[in-house]
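Below, each structure is written out as structure tokens.
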Structure P
Amino acid sequence: MIKSGIRKELRETYFRFLIPSIVLLVIFYIIKFLGLIGDIQIESLHLISILLFVLAAVFSIALPIFYRTLFVSKLKNVKTISISEFIGFEKRLIIISMITPYIIIIPLTFNFTDFYFGGIILFALYAVYYFYPSKKRIEFEKKLFRIKEETK
């Protein structure tokens, strides 16, 4: 069974990175809604749209998969890992994925097409949903990585 300390620690990391992005998103949206800033027009907007779309995909999907693969390959000859190693891995995975919600703020300042803006939002929603440290997810990961329970 999950020790409440593991989930609590992972949730603290999760919300420490998620809440500021939500606050910034709300602030930027209100500022834009009130008309305090208009859409900034630049020539290379299409390239910036593509770049941010790709970055959102990288931080929500590609880098977590790559980091997980590195972690698994490091453990291929190890029978069990400690809870502290597992928590460190999970925290870094959360931090990597929680960069994606911050990317949403940039399209609010520029006039992105709906395709790129919608795609960035979907990548952010995926990261926020998938990397939430739920009991079920933590239990699955503990079994998968053969976590050694630390006894006191």
Structure Q
Amino acid sequence: MQGRPVWLASVSRRSRNGKCVSALKLPRRLVLEAERVLRRVLYGVGDSGRERLFQMCVTTCMHRALSDQEIEMLPDGWTEKPALDVAGGPVRVLASRGIPPGTLSVEPCEDYGREPFPGGLVDADGDPLWIPVDCGECPPCRARVVAVEATR
């Protein structure tokens, strides 16, 4: 979030037979339930005015920027250390607050690849589970690279 450290919470679901349910297949009521769980988990931490709710293949996630007070409590030199890398972009952004419009670095890749989960895991419907892989060429991917490089 513009170079500010974030809290990350994520939630996933399993079917009655124990298989993962793809977050991208959740009905609206379960997405809202996931959001309620994430807000409960992050209650009292971070800056709730700067957050985003997003989905990966398996998880619904929330990034929330650390508050000024939390940043002050970080060890000396924490914010001066360069970013090593980022996990890549989200698959789907559901909501965001306090992120300037047009901030491409937090948007999904426009042409992400799908790396199969190790072991060939499938979801409750038998569809392969996957990890998104940024293409590295589209505007959001290029913006992520620039954002990381700016901290080095």
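Just so you know, all these numbers are worked out from the coordinates, no wet-lab data involved. All values reported here derive from a predicted model rather than from experimental measurement. Cβ atoms are built from the backbone, for glycine too; each structure is taken alone.
Structure notes:
- At a computed 131 (volume of the Cα convex hull per residue in Å³), which of P, Q: Q
- Structure responsible for 1.4, with distance in nm of label points 7 Å out along Cα→Cβ at positions 89 and 105 calculated and labels P, Q on offer: Q
- Structure (P, Q) behind the derived value 1.5 of distance in nm of label points 7 Å out along Cα→Cβ at positions 81 and 97: P
- Entry that produces -6000 once helix-only ellipticity at 222 nm (-39500 (n - 2.57) for each DSSP H run of 4 or more, over all residues; to 500) is calculated, selected from P, Q: Q
- Structure with the greatest value (metric distance in nm of label points 7 Å out along Cα→Cβ at positions 33 and 129, set P, Q): P
- At a computed 41 (relative contact order in percent (Cα under 8 Å, 6 or more apart)), which of P, Q: P
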